[in-house]
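Colleague: Quick heads-up: structures coming right below.
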Structure P
Amino acid sequence: MFENKEDALKRLLETIDKDIVRDNIVLAISKRGIYYAREIGLNMGFLEGDFLFIEKIKSPINKNTPLAVVSETRDYVVIDEFVKSFEINDDFLFNEIERVYEEKIIQDIYQLRAGEGIISIKDRNVLLVDEGADTGLTLMCAIKSCISQKAAAINVAMPVIAKETAEMIQKLADNTFFVKEVEDFVSIDFYFKENE
C-alpha cells in the first residue's frame, strides 16, 4: 500500500530504469496519470511529453460497464465478451465510438491543444504513464495507438496494476515498470492510504 501519490511516485522512480527511458516521450494516458508523467519527466530531464486522450464507450444497459475505448488517434479496443453478453450490435457500437470521439475527444483536443494533434511519436521511444490499471483496457488502447503511430519502442510505468493485466502488458510493451502487481485487484484508490 502507498501512503499517497508522492510515496507512489518515489517508489515508481526507483523502479524505472533511467537508461531505458532516457530519450522517451512521456505520455499520460489518463487524468490520474498526469501527475506521474509530469514528475517522471521533471526527475529524469525529459524535454517532451503530452497527453493521449482516451475515452470509454459505456454499455447502454449498464452505464458502469465499458464496452470499448477509443483514443484520439481513432484506435479502439473492444471487449467482445461484454458486447456479446449485452447483445450490442456492431452498428450501435461503432456509432458510439464515433460519437464519443467527436463529442468528447475532439472537444478535449481543442481545449488542451487548441485543436493540434498529439506530439509526433513516429520512430520515437514512448513511456506510457498512469496511476494504475485493473483490466488494462485504456492501456491496451494506448499501446495500439502507439503502434499505429509507428513508435519505435513502447514502455509502460505505473505504481499499481492487476497481476494478470501486468502479464498481458509485458507481452505487448518493450519494457514495463510496475511497483506493485496485485493478484486480487480491488480498485486503484484501495492501494492508497490517503484515499481510504
Structure Q
Amino acid sequence: MEEFLLKLSARTPAPGGGAAGAYSVAVGASLCQMVLRFAPGPPGEVSLALLVNLTDRAARLAKEDEASYEAVLSAFRSSKGMDPKDAAEVKKRAFIDASEIPSLSVSVALEVCEIVMSQVNRVSPHLIGDLIAAGLIAVAGGLVGAELVLANLGDIESELVYRAQSNLEELLRVQSALLRVLGDKRSIAPLWDI
C-alpha cells in the first residue's frame, strides 16, 4: 500500500483515479473477508472464496489501469503530426480501451456489495460497522470507475457508456441501502454495553 500511495501522489498521470478506485474495491473486498471470518456459524466458504477472488481481481485491475493509461499517453504522443481526424480516432480508441478497466472495477464492486448485503442479517452487532464499511468502500471504488468511464468517453454511443450509467444508478441505490442499514443498526446499544 505504501508503494502504491507514493506512486499515486507523484507528479505523474498514472496511476490515477482508475487505479485508486480499483484499489478501493480490493480494500472493501478484503474487509468483507475479515468480517465473514469472524461471523458466527459456518464461514460461508463460497462467499469467502469468491471474496478472495474479487480482492485479487480488483488489485490486478489497479495495476492494469496504470498500464492502460500509459497507452492513452502513448496515443497522444503518436498522434502528433497526424491528420486531425486520424489523430482523434487514435486517441478515442485509446480512451475506449482504457475505459474497459474501470468498467471491470465497477463489476467487481457490485459483486462485493452483493455479498455484503447478503451478510447484513448474519453478522453480529460487533461486526456490522465493518461490514457496512466494506460495502461503502467498494461502492466508492465502483462510483469512481463508473464516473471515469463517463468522463473518458462522454456521450459517445458505446456499451461501456450505457453500462456505466446503469451501474452508477445501481451503486447509488446500494450506497443508500447500506446507509439505511447502518442507520437501523445505530439503535442498538453501544459496543461497550454489549
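Where a number appears in this text, it was derived from the coordinates with a stated rule and is not lab data. Nothing here was measured: the structure is a model prediction, and the numbers come from that model. Cβ atoms are built from the backbone, for glycine too; each structure is taken alone.
Colleague: Check the numbers for Cα Rg over 2.2 N^0.38 Å, for residues 77-132 alone across P, Q and tell me which is largest.
Modeller: When Cα Rg over 2.2 N^0.38 Å, for residues 77-132 alone is computed for each of P, Q, structure Q gives the biggest number.
Colleague: Here's something else I'd like to know. With distance in nm of label points 7 Å out along Cα→Cβ at positions 93 and 117 as the yardstick, tell me which of P, Q scores highest.
Modeller: Across P, Q, distance in nm of label points 7 Å out along Cα→Cβ at positions 93 and 117 peaks for Q.
Colleague: From which structure (P, Q) was percent of Cα pairs over 23 Å apart calculated, if the value obtained is 48?
Modeller: Here the read-out was taken from Q.
Colleague: With helix-only ellipticity at 222 nm (-39500 (n - 2.57) for each DSSP H run of 4 or more, over all residues; to 500) coming out at -28500, pick the structure among P, Q it was computed from.
Modeller: The read-out was computed on structure Q.
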